[in-house]
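Input: structures, listed below.
Bear in mind that the values in this text are calculations on the coordinates, not laboratory data. Keep in mind it's a predicted model, so treat the numbers as computed, not measured. Cβ atoms are built from the backbone, for glycine too; each structure is taken alone.
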Structure P
Amino acid sequence: MNKQLFKVKLAIPMEVDGKEVAELELRKPTAGDLRGLNLVQVCEMHFDAATVLLPRISKLNERDILNMESENFAPIMTEIASFFVDTKH
């Protein structure tokens, strides 16, 4: 399977697994990654949807997401929403 990976520049670098991360790599979700999620909520950037989806498509875990600076949330979720509306992905 060909995994499509996309990088998101973080507004504020964060620590993940003891290392500073300035750019987060996201894998384009498969249908299985979306199980149990409401696609509209994912596209509308609902936080609860993000806490389920992000660990499935990135190296972040739930604790990383809960501790994330709020300035990083919008760019990450905008990239995820673009997977469903932008034909370039």
Structure Q
Amino acid sequence: VVNNGIYGTIRMHQEREYPGRVVATELKNPDFAALARAYGGHGETVEKTADFAPAFERARASCKPAIVEIRLDPEAITPTRTITQIRQKL
């Protein structure tokens, strides 16, 4: 699960087309890794790129249904732009 805590595409369009009028794009997500473990699966959360491969291998080795939650900074709205850059362009 890739989790940046927002509806990113909607937020990007709101920032670009309606500056200063961002509405209803923040999410209150559960702890997806804890949810997987609660149901008897394997769950891990990663926040650094370097931590993903080992977490993925542990998930595969567990032989259980698995969730690896990847938490991303919501500021990084696209691979090449940030929310701040979108705001500053206007």
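Structural remarks
- Entry that produces 20, 14, 13 once semi-axes √(5λ) of the Cα gyration tensor in Å is calculated, selected from P, Q: P
- Winner on relative contact order in percent (Cα under 8 Å, 6 or more apart) once structures P, Q are ranked, highest first: Q
- For mean count of other Cβ atoms within 10 Å over residues 45-52 computed as 12.0, the structure of P, Q it came from: Q
- Which of P, Q leads on FRET efficiency 1/(1 + (r/R0)^6) of positions 21 and 37 (r between Cβ atoms, R0 = 30 Å, to 0.05), largest value: P
- Distance in nm of label points 7 Å out along Cα→Cβ at positions 5 and 29 - highest-scoring structure of P, Q: P
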